[in-house]
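The structures come next, written out as structure tokens.
Read-outs throughout are calculated quantities, based only on the coordinates presented, and are distinct from any laboratory measurement. Note that the coordinates shown come from a computational prediction; the quantities given were computed from them, not determined experimentally. Cβ atoms are built from the backbone, for glycine too; each structure is taken alone.
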Structure P
Amino acid sequence: MTGLPPAAGPSASAAVRFALVGCGAISTQHIEAIAAVEGAVLVAVESSTTDRARAAGERWGVPWTTDLDELLNRAEVDAVAICTPSGSHAEIALAALRHGKHVVVEKPLALSTADAGAVIAEGRRAGRLVGTISQRRFEPVMQAVRAAVAANAFGRIALVIGEGLYHRPQSYYDSEAWRGTRAMDGGVLMNQAIHMVDLVRWIGGPVASIAGHVATIGHAMEAEDTATISLRFANGALGSIVATTCAQPGFGQELRVYGDLGHARIVGQQALEWSLAPGSGMSVPVDRTAPEATTTPDAQLAPATWGTDATGHIRQYRDIVAAIRTGRAPAVTGEDGRNAVEIVVAAYEASDTGRTMTLGTPTR
């Protein structure tokens, strides 16, 4: 979306009232972010599982329900945060938009480009915000890399490389019936590495073509647990994404950018290598941000869920609330979410067919 009509959301002084759909593991990061961001308030939660809905409602002191329609019909709900299994994201987002709600979708936006496109189109029709979670874009080091690329501080970019070497035990996939399935979850590319896919495209630019291979090597699951993607960007640069959930004990995600005048190597949120063109005037990025605080001074963020705590979600929710209040587009749009899904789907097709896939016209 490119913006909202003036009457689409709360005024600049009114709180944005969020409801949460799905009370599983990642929901804690969303709820903590809503609690931490000025101008945001949680007003209801929903889960198809009664015990989870009740537990979340009682913990956070808000009404709870197992009836999605009941939640979406609540007049006090301005926006819906969707934290359900990935295969249900598009359906729930469409329902929320048709009820006049803004939607914030935990990654991925959908499991197909068609479904992602349908959500974007419905958001435009309804005049409501569509955003997808890509909290790593808000890390100071990632913003510094993107700024350096934009300023040509690395010179002409030749390679952008992203690696996600994760570890998930078999018990992770066995913990829920939907995990590791193609219809409801996807594999390492659509689930864990979708963040790296988004970062590589955000920094490298639109992708023209993709080749790749996916395989299921170390787990009993339907979708892939290991993948390699080769990219050709529209600007002529090349790239690659390597991902697996078989890398014991798990390693920091790594992003490398190489140009003819400099390079960067980012591991986790640290710039381990940072070399720029002479006279660029850009220093090594350092994250000096204080630990994110909740609205309760003595409250602490919950332990990380598979390496993710609420810090990045808090940063992104600040932007989302500001976007809803002012009617501008969020920093991470539905189109951004669709672009990441398009890359993953193309990688699956490339692996299945042995062909290089040409992507369509970039949506941004």
Structure Q
Amino acid sequence: MKLKTILMASTVFAFASAANAEDKVLNIYNWSDYIAEDTIEKFEKETGIKVTYDVFDSNEVLEAKLLAGNSGYDLVVPSASFMARQIKAGVFQKLDKSKLPNLANLDAGVMGNVATYDEGNEHAVVYLWGTTGIGYNEGKVAERLGDSAPTDSWALIFDKDNAAKLADCGISVLDAPTEMIPAAMKYLGIDPRSTDPADFKKASELFAQIKPHIRYFHSSQYINDLANGDICLTVGWSGDIFQARDRAAEADNGVSVAYTIPKEGALSWFDMLAIPTDAKNAENAHKFIDFVMDAQITADITNYVWFSSANTPALKLIDQEILDDPGIFPSDEVKAKLWVAPVYDARTDRAINREWTSVKTGQ
């Protein structure tokens, strides 16, 4: 009897130990090149929680995993416009804000803007934000287009004559239909927030003119390629292009990278921290969210990835060079020309993806 009791106690202890071990894990799915080198290490050291950190490079990839269910992730980073429809699909659980004291650090105005996608900010908080604009190799563009190159305009890529002259040094664009099609629409003078399939068609017809001059469609490869001089022009995310600029400078390879927000206007986006409904370690996900909302941690991330922060106290800790860069923290005049992505319904999503497939395949 005593032996049986001991065995039962040992079994209970084993199960409890296993449960405790499970409690000390966290599975994160984030964008590539989108966190400071030591953020995960600091979190693990402070909490004792072991992090598995995977990356993706498009909202479409993340959405497919989430909608399929059982993604295996406890914390993900969707862009706000995608998150909005994912919330409607029941993909995310509501946050327990009592576990997020650092939520008070986030700028009320920014959180108000993203409440358009998540009423009451119930399901997510802002991680970082930025713009989608133009990155280019200053030397190679000047060689081919001269000092009058329209580096401050979408014409640099969407004008077929400019694209033809730059093709030999390499052009890439994001593999992101909800960003690239509206950018082409903006260049054509069409409201980039339009959901009219006829407007998507006009944008794809514009792309067809420059498609022969585009080397590839990809949403992460361009960072290293721009830094190495393997391409000279890309449409990309602001912080990624600044990272390419830094890598080129560190390599001292003679490549000078610049980023511009086109004068016609550009997409302004917000990436959010959200917990899937089926997350097995939601408690630890809350701990990580609160951790990265700490002013110093946010500043460390921004100083490393060069994306804009919505964390007000962190602004005092961000490098002045970053704060002064208009490509990261735009002026009010530039902000007035930025647009935020609409939330597409299923029919509109199919229409824009159909046009993007046509762009990429040439059919």
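Couple of notes before you dig in:
- Which entry (P, Q) yields the derived value -9500 for helix-only ellipticity at 222 nm (-39500 (n - 2.57) for each DSSP H run of 4 or more, over all residues; to 500): P
- Each of P, Q could give FRET efficiency 1/(1 + (r/R0)^6) of positions 189 and 253 (r between Cβ atoms, R0 = 41 Å, to 0.05), but the derived value 1.00 comes from P.
- Comparison of P, Q - label where Rg/Rh (Cα atoms, Kirkwood Rh) is highest: Q
- Relative contact order in percent (Cα under 8 Å, 6 or more apart) from the coordinates reads 23; which among P, Q: P
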